[in-house]
Structure 1
Amino acid sequence: MGLKAVEKERRKPLAAVGCIEIRGARQNNLKGIDVDLPLGKLTVVTGPSGSGKSSLAFDTIYAEGQRRYVETFSPYMRQFLDRMDKPRVDEIRGIPPAIAIEQSNPVKSSRSTVGTMTEINDYLKLLWPRVARAFCPSCGREIRPETARSIADQVLRDCGGENVLVTFWVSVPTKTEPGAFFQFLQQQGYLRIWIDNEIVRVDANPKIKRLGARVQVIQDRIAINPENRARLVEAIETALRFGKGKINIIPTAVEAGVSPPISAAAADTAATTGSAARNPKSEMPSSTGWHCAHCDLDIRPPTPGLFSFNNPLGACPECRGFGRTIAIDLNKAIPDRSLTIKDGVVRVFRGAEFGESQKDLLRACAREEIDIKIPFDELPKADQDFVINGEKRSGDYTDDDYENDRWYGVRGFFRWLESKTYKMHVRVLLSRYRAYTTCPSCN
């Protein structure tokens, strides 16, 4: 009776037990242990190295939970899922589907961040190109790849009730006569072009002496209304195909019975072309690529590399993705500002090697009437800036500046010193006064 009672107690429903029951776990170095783990609570497994922590947590509990979860799928689905071997254990009850977070020891480098160490940055690099919005650097308009349907929707929205010309550009080969080019267009089935805000028929022998680098060929002339949507989409698709992904929509105003202001040679075709008057600002150029159709400017499409500081495409050109730059630290060049200029407040000027620069500083202070016998930090801000930045305040100094005894400043001295870094002792000297600072370009 006692054994039956124990067996009945062990067979309690999951809701009544409320824990994961493990009996006789012998996986790896486990010695047949029995343990109950409460559900809905945080359980920490601790112990010395080799005591069987991973064998219990991963090779027993996780392996059994994952194995049972995979068995709920059909045999067809199981072939695409990773399956683990059944652990060596007498019985496990009350185990839910398991998820294991892989333990890893990533290698840390000077480029490592929280995003790279946790691999969150890999997912963000895939997200940002999809949600990024591009804008033209010239006109500020948003750039996005268009489709024939999106262009048609915009035309129906902005030009409802108007007549529009659907045109595309064709490049004109160099040294090509207008007549030969017009004959080529006729062979392709196109009879109208848009030149100088006019519709010109190429089969009417227009007296055009010279063509530009490219010509707008009229694909179709459509009255914009919902009934003509299918025709509009078809015209846009054809124009995009022949225009290599670039088209132009030109709204026109047509008045019946009025002669069009087209070329004189095409006057006999006025009855068939009509009058086309348009506002240049009403043109609607579009493109299917990452291209500003208004400025005819291509931009680089957003890719994961553009949003990675470890990629040359996305790295800051100044710090190269490190986030900091190495520069001269004025706190090291002028460590004790309670000293006077005469006593050598600039540390690098104290020795005999660069003592000439100390003399240049004293002469410059005499010209500017700067007191060299009071502590440097008590000098007016303008005088401190003069000592640090020199007379030019910014920019590089030339040989004429040095010959004319113009004070180059502490920063100018280090800029000159950095031009001598091919010498070993100069590199060693500069290392004493350099420090890493946050990149001023990308912060």
Structure 2
Amino acid sequence: MTEKFDVIVIGTGPAGSSVAISCAQEGLRTAVIDERAYGGTCPLRGCNPKKVLASAATMIDETARMQGKGIAKPATINWQDLMEFKRSFTEPVPEAKEKSFEKAGIERFHGQAQFLDEKTLKVKEKVLEGEKIVIATGARPAPLPVDGADHLTYSEDFLELDQLPKRVIFVGGGYISFEFAHIAARAGSDVHIVQRGEQPLKSFDSDMVDLLQKKSKEIGISIHLNSSVNAIEKNDKEYIVKASKGDEEVSFHGDLVVHGGGRVPQINDLKLDQGGVNHSKTGITVNTYLQSVSNEHVYAVGDVADTNGSPLTPVGEMEGQIVSQNIVSDAKQEANYNGIPSVVFSEPKLAKAGLTEKEAREANYDAKVNHQDISDWFTYSHTNDAPAAVKIIIDKKTDLILGAHLIGGKSDELINYFAMAIQMSIPVDKLKNVVYAFPTAVSDIPSML
């Protein structure tokens, strides 16, 4: 027997949950499906548990910087205690999410969803029909074309380690590698990052990335650029990562090899072709309303949608709100990705919003670039927080901020003010005239402009 719904959401992460709750509140008969525990990547095996570990690493860094400046004993990480603390945040999530769906009157299904036709899905032995189907299945680690890839440990596994190995190798130079490398290094591990290209973290300002690499090396992280991994081998004692660096063959030895080579949309098992849903390796092909270009009953939000948005939780939540409006009100709302902030939670933290200096030049803006080393400013020098730097890109014609790029201990919070200025088109002169609390990192904004 086929159960019929107004809206079916596949995926229960922040993006999918946003759609399901909003539609249910508007009186639409709504169902959710997830093959894994309810909650999604960010709360269970991504952003939130990572932030718990990263915050511990920050505390280690802060006490280390202040040795001889009033702090007498360096702190250390007890990995087992830290993981137990981390689980206090993740373990309650699935049950709490299930209860929130139940309270909203949402029907709940567990299992792999697969299309049978344009409006019909199969979940185990159940058949569901939806007038609208929203795909919010997120992303998975990108397959790496290397021999021995089955020896890789993935980010969610790293976040569940009961013991942290003494030697850790990260394959790839993206968010995951740098964030986890800083955690592991400050917990006492010998850490290597093996990056195929000449610059890691390619979407970030290269000057800021250079400062992060320098700091990473200072705390003992070895970064190997232009090194393409060919194979991962395992013997009785260790893992061996073999790579090519130009004409040279190099090897790295460790106790754990972690996948840090990016993520791809999680769409392989949905049988999209049976639903007439066009897709590519970058996700489900959607129009500006986040609706499938080939099946009007289907929408996609978050990491699974092929859009100009970055694969970030706030982007998925924004897209979820837009799709909810478009479904409930038959509206034509569109996503605006201008000025979305992004942060690498290393220590120091790396942050950006808007255009890079290179992108602004390529777009033919007549841009003013304020690039400053701010490590001697009181905000940073009173805790020995270095490096700290900022680069603000301003359109001379409109006096609007085009891009903001920061590195330093306060960057994760500070970037939001610049993102707000970009998204709301607040001119520089107005930002300079705001009276800010002092001494705070935010009070430095006028001097950065």
Structure 3
Amino acid sequence: MDDTPVSSRSTGGVRLPGMDVSVVVRYRKAVTYGMHALLGALETREPQVRYEVRFGTTVAETATEIEAACRDAARVLVLWSFYSPDADAMAEELAAVRRVFDDPRVTHVAGGVHATAEPQHVLDSGWDVAAIDEGESTVVALVEAVGSGRPLTEVPGLAVRDGDGVALRTLPAIKRPLDEFPSFSLRFRKFGPIEITRGCVYTCRFCQTPFMFSARFRHRGVENVRWHVREMVKAGLKDVRFITPTSLSYGTQTEEPDLAAVEELLAGVKAELPPHGRLFFGSFPSEIRPEHVTPEAMRLLKKYVANDNIIIGAQSGSDRILQAAKRGHGVQSVRDAVRIAVEHGFRPNVDFIFGMPGETPEDAAASLRLAEELTELGARIHAHTFMPLPGTPWRDAEPAFVPADTLRAFDRLAARGDLYGHWRRQQEHATRLARTARAYPRRIPRRRTG
């Protein structure tokens, strides 16, 4: 929704002078989901200080809001969040904001997966604080600390600069059950997909999720999900989507899907939707593991969902590379998944990552052959270039090299509508990430408070 109030505060939503702290959100479409959760946390557990919230959707607007906040509040807290590939661009934005307006009362905080994995890089890039791990409990404590003038070293889940500039970590962030915090903000009408699962038992070596949120599943309860849907319907929304690392793992703590739990979820959501409402599951922004695509599972989805496509994570057409990546499935599972999905009326969008560590020309050729085979079955290929993401076991790997003939094959498949993606941009990101990894060796010991 775009009709967001400009600000709110814990005692009634009216902007008044004399605030303890003004929270300025650098609001970007690329990372709205996480920001919505933080705003929801502030509404659910109101900080015990007088605070307001403002939004900056551009560099200029952010600087303007910070300057205005300094007139209304004793202190200003600016919240930033970004993914690792965007870290350098966001550092440039931060510098631009500071050039327009800066003040010693302003504290810039960066959160998200990159800040969690690379707090020293974040601090060296200009932020005052890095927020580590999940942020709902942390943001409430942070607003209270800034608003009351307490030391930030008392807030769990942060990294601040020590006297010599080295990142000093506070106690670990406090993790609460997902049901304790909403996925979005009612006060500011900032809606989006409902996070139903956090963490992942699959420890794929290229993925940040299990290494940021731990290698286990934490699920939101069905009744809590239904509450979210009711609130969305009250706000006039009719489409419901979900955030989860693996859709058909809802309700389980193992690698085996619990389809009864999935059906309880889907039936409960469907019951809350109006007749014209639509439920999307297994499509963007989530995916389904190939070995979970069974006739029974597809019949279940067909019973409830509105989407005519699903996302399947294949990642490679080489069993050797899949094993090295610790994917937990083989190539045949991908073939079977695409065939079963098509037979049940879904068009599969299949993720492939090219250039993973150790990939040979023969492995790349096997992936291309599989991609061609899957398109003939009716799939579309979502092509990615491997990026050495911070926080993953492959963080220190060399950036991907994708041969010219592979790139030409991408172009050919894309021209006929069978392939899409941002593989060229990801090649550039990979080079920058590898450069950062070399500059910040993981062998440097962590420094903690207390």
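Each reported figure results from applying straightforward, stated rules to the coordinates on display, with no laboratory input. Please read these numbers as outputs of a predicted model, since none were measured by experiment. Cβ atoms are built from the backbone, for glycine too; each structure is taken alone.
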Parent structure of the calculated result 1.10, given that Cα Rg over 2.2 N^0.38 Å, for residues 201-304 alone is the read-out and 1, 2, 3 the choices:
3
So if we calculate volume of the Cα convex hull per residue in Å³, for residues 113-376 alone for every structure here (1, 2, 3), which label has the highest result?
1
When mean count of other Cβ atoms within 10 Å over residues 41-48 is computed for each of 1, 2, 3, the largest belongs to:
2
Work out which structure the value 43, 21, 21 belongs to, where Cα extents along the principal axes in Å, for residues 153-240 alone was derived from one of 1, 2, 3.
1
